[in-house]
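These notes open a run of structures that come right after.
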Structure 1
Amino acid sequence: MTQRPIGHFPSWRVSDGLWVCYTRSMRTRSDLALLGVLAVPLLLAACPAEPNGGVDAPPQPTASPSVSATATASAAAASLPAGPAYQSPGGMWMPEQMPLHEATLKSLGMKIDPGSLARLDGAPVAAVVSLGGCTGSFVSPDGLVVTNHHCVARWLSYASSPQKDYGVDGVNAKARAEEVWAGPNARVFVTQAIRDVTGEVREGIEKIKGDVERLRAVEKHTKKLVAACEKDRPSVKCTVSSFFGGGAFRLIEQLEMKDVRLAYVPPEGVGDYGGEIDNWRWPRHGGDFAFFRVYVGKDGGPADRAETNVPYKSKVFLPFATSPLRAGDLALMAGYPASTSRLKIAADVEETATWIFPTRIDSYAAFIPLLDSFAAKSKELQIKTSSQIGGMNNGLTKMRGVVEALAKGGRIADRKKAEAELTAWIDADATRKAAWGGVVEAMGARIAEMKKHREHDAAVREILATPRLLGSAMLIVRAAEERAKPDADRHPDYQERNYKRIADETAALQKAYDRSVEIAVLDLALERTRKAGNWPQFTSGFLAKVSDADRMKRVTGLYDKTKLEDLETRKKLLLTSKIADLKKLKDPLIDFALSARPEQKEMQEREEAVAGAFLLLAPKYAEASRAFAKSKGAADIAPDANGTLRVTFGTVQGYKPKADAPMYTPFTTLAELVKKHTGKTPFDAPQALLDAEKQGRKGPYLFADIGDVPVDFLANLDLTGGNSGSPTLNAKGELVGLAFDTTYEGVASDWLYLPETTRSIHVDARYMLWVIDAVSGATELLKELGQKPAFAKP
């Protein structure tokens, strides 16, 4: 699927020295907050299905021969702002920081109280929810949520079958009884409270000399806080998240919704129009939106799926805009961005751009064709592999762009220059030097130490994280290992509070799993490891003096004789087994996981030592960076994204991809979309859409400034993975669109914000309503959104 880098990455966690892809919310796990203190570049490369990058940038595809950049630059010239556009400095701000921007927001025309952006109990922020990797927002009092089409892709895959492919056909529930269940691992998280717990978490850690011991102390403090927060409240999930490199911590309380049902999803020819060809590009014409409903028990509280459940009564929901969004207008966005690295040192950035992403691109280049070959075999395999293929393709483009900008475009040099200026400023004052002197060098030394193991560790991650059922086996082994400890002493991932979600995830795996795909993926990972050398010890039996045919035979044997393909067996082992039980089981896949565990554990120990060291170092670097910024007139800087609620703002505006290029205007049109139509994927618009456009059925959705229905628009809002589906608001706090992508020229902004070329891409709310009305005739949905149907029968 397209646009996945902005939100449909799986979430990621460090577990047992291995980053494991998972779909639950990062903010519901106290241990994940500790990732904010890490600046270890090797960790970024852990999961092969996470977006990758490479040395060579891909060719720059045009969206369609019929819609050129020059044409787009001139077609809507009237929509350009008359005066100088607001030059956003970037910033994914914590809600509590928004009062710092009151004067700027008012100068940009904000009509609502800027202080409302800091409040979690009222509009507009209270309407914004996390999907555990994407963002959504309530748009009706009956629990209706809007998000991106690509954010519900995994739910569509779960619900689909060869006989009914919701991913292609979409969902158009005429009544609530027709809404489609999203599956056992679908979750919606509503943030209810955020409390500063910095003192409680960091208490006494400066006195602890051992790095791992220091990390364990923080872990102990966070688990205690989480346990107290969740006590006697089964529907509430709490986490402790770190900010500014671990210099600050917040306890975040969320309501966890478990019954999610798809209400309206446009067909693939709307939701994924342009596919990978248009991905990360402008001009765009994607209708990347979807609606689902949250259900709860009759008592109004979160509940597992049941026919007796009722729609959640959302106290705050976003209204659709009542006035047209224009170029130059203020745009606001709230969401749950996953991760940025702007407060990482230059050595970290350089390692990412020059080794990690190039290494990962090599991995993607191998696995994508393999998965494509299976997807071409049958409809069933196409459904099962679509999410994994989409994520890889999507990440491939993004990380190529990052490497191009950072390594080839001179941005690493810019980062080093900025860091040198910071260091010089620290050293110029005795007080500053006493507080922060030498911190960059100390952090760099720990990163250099981790680089010694990078090739070996990358191989371990690829082998253990890419095959899905093997990943489940590793999870079972780790859970059994932790089960020997009292719950309070376990690694936070494996405390009892998390097992319901883990079990739901292993259940969701059942519909995505295929043995033939799994065998081929694991065999390829082993073959790539053999060619690269530096084998992990646990792979020797598959690689040492073994022919390709014998290796494949041994891999096949793991799956022919395993019992893990049975869901109930997996769940039972996950929830009850101990290490001794697993050894007696004599299951080949479990045995393979047991043999891999020692090296995985060694990786964990190395990473935890660095994390513990950075609990002292990273806060100093962040503190110095904030002080330096304030010395230059800034009110503050935003902490790196960490999966928690953030607010950003800017204006609707175009950009020049290069200094000598024509200006891209900020809106695309329905007529341009039709010109791209070829009748073949990914430019295969539904016939109903083509007919409606040909007949001139535009109604109230026509935007006079461009003489057409606007499809997508650009703004200079700061966003990253996790922001997919984030509501875009106007000066009145009304919904004007949804964020779903960024421009290729700005993808490096996760590491270094680029004001000139970083642009967020949004699907326009007017296009969303036009599709619902003129194309799908979803009358009841329009009415629920407070809209009067212009074309559908009342």
Structure 2
Amino acid sequence: MPSEPIGSNPKTPAINFDHELSPEDLRRSFDSLVAGFETTEQIKPVDGIIGQERVLAALQMGLGIQDAGFNIFVSGMPGIGKMTAVRLFLEESARSKEAPPDWVYVNDFDDPYRPKALKLPAGLGRQLAQDMRSLVDQIRLDIQRAFESDEYSKKREEIISGVSQQRETALEHLLQQAADSGFALRPTSFGFVILPVRDGRPLEDIEFATLPAAERAHFRRRREQLEEELTRVINQLRQPQREANEKLAELNRQVAMFFVGEQLDDLREKYRGLPAAVHYLTTVHEDILYDIKAFKSPVLPGYQESMASLPWLQELPSRKYEVNLLVDNAQQAGAPVVVELNPTYNNLCGRIEKESHLGTLYTDFTMIRPGAIHRANGGYLVLPVEEVLQNPFSWDGLKRALSSNQIDVEEPAERLGFTSGKSLRPEPIPLSIKVVLMGRPLIYHLLHAYDVDFPELFKVKADFDISMEATDENVQSLVGLISTLCQRYLLKPLSKMAVARVLEHYSRMCEDKQKLSTHFGALADVLKEAHFWAVQEDAEYIDVKHVQKALDEKVHRSNLIKEHIQEMVRRRTLLVDTTGQATGQVNGISVMNSGDYMFGRPSRITATVGPGGQGIVDIEREVELGGAVHSKGVLIIGGYLTQKYAQDMVLTLAGRLVFEQSYEGVEGDSASGAELFAILSALSRLPINQGIAVTGSVNQHGEIQPIGAVNEKVEGFYEVCKARVLTGEQGVIIPQGNVQHLMLSQEVVPDVREGKFHIWAIKNVDEGMEVLTGVPAGERTADGGFTPDTVNYLVQQRLGEFAEYLKEFPEMALGGPGAGAG
């Protein structure tokens, strides 16, 4: 059955103005909300979280509950100021808290591989480290002076001389006995060697071997007797030597006790309220008395300065008495707030450093270094969750610390079961901390679904919204934030009209007249660019023209693709009509995203219909260019046609839908309304005004549903029409539900006010067909039909003709020859 060719009706349908929007519906002005000041210099700066009551409540609850597991996951999209807002909130909360204690590591003299952790009040960790350095330096100086004194030398000489006298007397007697026996004693580093003597001189081995056998045997017997005597004498001398060594050790201890005891008593008195510190000082006292030789060697000149460049100098025995100040809160006012942006395992959980000395890696307790968890202990730790997950061992180390409520410093290799040479196992430090993870909502859902520990450790979710209600309170808070940003970044103040323009831009960003965007990172960027243009003009303050210039320049830097597409439309490389009428053809509007810029692109949608049983065929899907959501929209069109026109007959239709000149994928259902209008136009043979573009999805009951990016879509078609010529009959049809989202550019509104461009808001398909064709949609009559000479009447009549045609040619229902011809 032949159909009327596209564009055969030269008469433009009358435009239906019943659903047209007024200029006031297209844009909200914030001028009336910025009264009471001239520039932002007069506005009190505002810090903190703005328009995020849900987040504030979650943070307050999470910080208020001290039980384990009530850590916080702050969820939100990048660029909305999560990190800055949360950090300011935590810093405010931290001011009311006490500074946490210091933590130091000291040597365990019984087991040097297990350094001990000491907890000290804030500031005393540094003091203890200084006191121990002073103590060691003073003890070394005093002891060396004492050991060099005449009194000590005299007592030491008395002890040594007594033993020496006994030794010399015994050796003289032994030498005489050896000489009487015909032998000589020769001292060596290994003891005495007994040599036979003949003719007044010792015999060498070769000479001894030439002696007669009887004489050699005689020498051997006497030698054995002499060896027994030598052994007896040496054994007798050992006891006096031991006694002398004990007397020397006791003398050294008495000297050390005199100097060490007095100074350590002073330190024990200073730290008497800290049992752990007092116990440590007691062990130091005992070890110094036990190992006094550590202080008898002179201090090398420039020791402190040389330690860094000469690692082996750190091997001095007194190093074991140093105090490793791990966490110093001496200057901390309130609880710490630590933001770690590079949470590697070592940066997060601490590390044990090593030094190379003569090809060997060396470490001790003074090389233990803190991580962010140590520094934040007793306060708050803020981490970007994606960085934590990307760094090996970091997520596992964080969970382990939170689960055990203690901080272990260990080598990653040891956690994998590998040995790494000499290493330490420091005593764990008790952990009291609130961890705040920052990340996207997707990361939260993935962790909650796949990590069994995550829900137990992070029980509080603070979800940042991307928008806030444009209430007077929130508007004033945002104005205060603008003042804050101007002061923080040393920007010129904004005039009140410039502030109003910023507010309008923020309402446009969230596509809602009643809301404002919370993307505060973008706000700072706009202010900085506006400041740049104000400086170029040497203006006193940032005015509305500078803000508009910043916004326009940002678009200009990113809209190259858009300009090329519009050029192809103007030159008719891309076929999009903005005047005239055509049957089965309508202008749809898609959205293209170039990363930081989104714009609307008009596209021609065509439909052909004929009798058949295939229903609506989506050509985009057939060639695998259509996505699932777009295909769903096309299938819904078939449901609408059945529900609307085929309640008492079989729907026999072979239709084809296609986006003309579309060479990339098509996704989304925002064009399903336009596709349905093209189908209805082809069925009714009613031409559609080509100066009108359509956006909006449709459901099976014919309701037009809201879509996204409505402003970009309207402006995309407006710019194409303006580039050619505005006839006064052009415009865009949008869903009624999108009226609240309209924040069109200031360029569009004047042309709408002058009647050069129109915007219609519709609720259902019937209203859209009336606007597009100028023909009434038609009401359903009592017999199930529609009023004559209406859109619905013509559609139903055409479908009835298809049904009758298939009765005559039933093979058409199976897709036979000619099926689907328009």
Structure 3
Amino acid sequence: MATKRPNGGSGSNGGNDIKRLARELAPEERDEPLDEDFQFALRELLDTYKPVLEEDLKRAQSPDALIKEALANPPSCEEEFAYAQNLFARFTSEEVAMRLLPAAAREIVGPVDRWRWCLLHLRCCLVFGWLLCRSPRTFRAAIYYLYRYWRCVREVLGAPVANPPTPAEREDFATLVKSLAAAYRPYLTDQLASAEFPAGLADEVFAGRLDCFEGAEAQVAILDRFLTTDTAPALLGKELLARHRQDPFFWFCRCWCLCAIRFGCCLARARTLRDAFRCLRAYRRCLRECFRPLHCAITAPAGCVRGYTDIVPGRILEPVTGDADGYTFARYVIEVRDPSGDLLSGVVVYPNGVGAPDAAATQGNFVVSGGTLGWIDTKKCAIDAGVDLLTSTTFGVTLRVFATDGSELAPPCTTTFSLSVNEVYIKRVSTPWSVNYPDPDEPLRVADSAAAALATAGGTMHVRGAANVYGCEGEKIREYTIWAIPDPGFTFPQPLPYTAVAPGFDWTMVRHIEFAPLTIAQPSGPPITYTADQVRAKNVLDGDPSPTVLTGIWGSRLECICTAVDMTIVCSCWNVPSLNPSAFNSVPLGSGKYTFLLQVIDTGGNTFYDVQRVWVDNHAIQAAIAGIGGLTPCADLYTQNPSNMFKTVSVQGTAWDALIVPADLTQPTSDNFHHYTVQFQKQGAAGWVTLIDSPSPVPARPLPVGTGVLTPWNLQTVDAATNPLMLPADQLLLPGQECTYIVKLEVWDRTVVNEATVHYDWKLFPIKIINGPEPGP
């Protein structure tokens, strides 16, 4: 009779059988001890399967009963899930869980009350792995099992999914689906590649490199990629996560769950009890590995880095992913050094308790396994690195992990990345300036000062700025385009980097430049064909030291090298490709509010953008003198009325500049009228006498263009006898004297036209003035 061992189970023969099984294992599997705790767990596993095997044995003895049962119970998803839950209910007890843990681990984790929340969801993990791997399924089927797993975890942890799910719950599950899709993608890509390029697979079979174990780890790899700390907020929900992430066992629980999923997957593929035995050994070995000491790893960033604009508004952030874990974990810090090796401050954003960016955090306070450790502000890195970027764009990253006793993991984990630098901006349109040009809503100003007045522009103009891409190996400018886009509300958004835009029907292409091979005629000899790289090297649009003209057109320029030979200067000259400055004619645009869009595309197909808001004014000034005192040109104008009193007459006419946007009286943009003057000059006089210099148009706003009073004119001003204004004698008339006077109207607005002047017009009006009383009737 077999001797009863502690905790139940068979006697020595059973132990010998287990040892014989162990000898059949591969050498790398034999290190897992076959102690009493393992044998207890194995017996529990076998007892889990025993009722299932006994039921199937009964069915095998009665085909009629099997047929009847099968017909009465069609396949059901609910039945499958319930079957899995019942199958593993016994094996996920507290006693089995504790005895599977290594002895040293039990001392670390302490009483089960401290981590029961973790234990509660292990059955969900085991069932998820078992259902997912039972038979070859589609990715869509995996999503269904993910749904059951998600519901199971939330239910056992006391936060069941609502029926129907709340908007927040729907969003969480959608996030999990996206994460699983990302985890599946490498597997599917590899399968597709094998199917499309099968050459060599037959030889692998013949050589024994491809057998029945092929792909056994693929499903495990998918789950490892999926079940990271980044998916925890969506899996548990933010409230549950915030409650448990502070727990020192949070990382271990994630590791334990992964082991349980792997175990369930292994059992689903087990064909015999010997396979189940192997699964249990692998499960226990996996748990032992969960209790690794302090550990770090950096999986990203690496290579070429650009950053993302949709993580935190107003910042360009690049995720740092990897591990900072271990059973003695306390905290971690991420250090970033510029190309000169100088430590940068304030460039790292750490995650909070639910994995979201926390700008106030100064270190990582939560365990991260295969997830996001933080984010690097690449924009601030570039600014702080300054001129160092001209010689190198390689930054260093160091991950330092600290234990609860204050000690630090040595050596720390390190990586490097190259920052993709793009200088893409519009600084000037015509002569006005964009002072804070990184701001998409920054208006143009008349000077490079935030205190300068807002500006309008018209006529022919250059667009100046920068269009330069460098930093990562092989990243160079391929082409750029500038469009003028009607934008009545100045609301056209600056496109995000790495996105495409489709030009609208009303967009006007200002310039399109491609950097391609060019053949250039030479002063002598045959033409030279320059490669695209040579063309780029001769035309770097980096805006340094002053904004570069972006509206150039391809041409050539002469380059020479001169050397002294026997006291004689000898020069060799040749033509090279050159983007020669060329202005854009804005007149066809008319007048209105336009957003100028600069798009740069590099050789990798990446796109970068900048926008500039521009008030375009191509309205001509309207200047006209309609009459003086109601008289037409060259008529006789008496200075006095029949009663010998000096008269005041009106100079009538138009001094007008149309609004850029009708009904918009905003100054000095839509209403950029500057001033007008009315002057007179006696025929033969040396100068002019100003009657008015007014900043207001005639007729006054908001009246439409028409005729109004430009200025009153007291004709006593030309009387030499009184001379009230003390004018020069050559501008005056003696009593009874008459002479022709010229009245001149000049009108200006504030718009910069053709980068040289402003809108301006003038008119002359001759009138004969007689210094005497007007004849009576």
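One table, with the values for the structure above:
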| item | result |
| --- | --- |
| Parent structure of the calculated result 5.8, given that distance in nm of label points 7 Å out along Cα→Cβ at positions 141 and 365 is the read-out and 1, 2, 3 the choices | 1 |
| Structure (1, 2, 3) behind the derived value -14500 of helix-only ellipticity at 222 nm (-39500 (n - 2.57) for each DSSP H run of 4 or more, over all residues; to 500) | 2 |
| Top of 1, 2, 3 by relative contact order in percent (Cα under 8 Å, 6 or more apart), largest first | 1 |
| Structure from which 12, 25, 23, 16, 10, 7, 5, 1 was derived, P(r) over Cα pairs in 20 Å bins from 0, in percent, options 1, 2, 3 | 2 |
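Any read-out appearing in this document is the output of simple, stated calculations on the displayed coordinates, not a laboratory observation. As the structure is a prediction and not an experimental result, all values here were calculated from the model. Cβ atoms are built from the backbone, for glycine too; each structure is taken alone.
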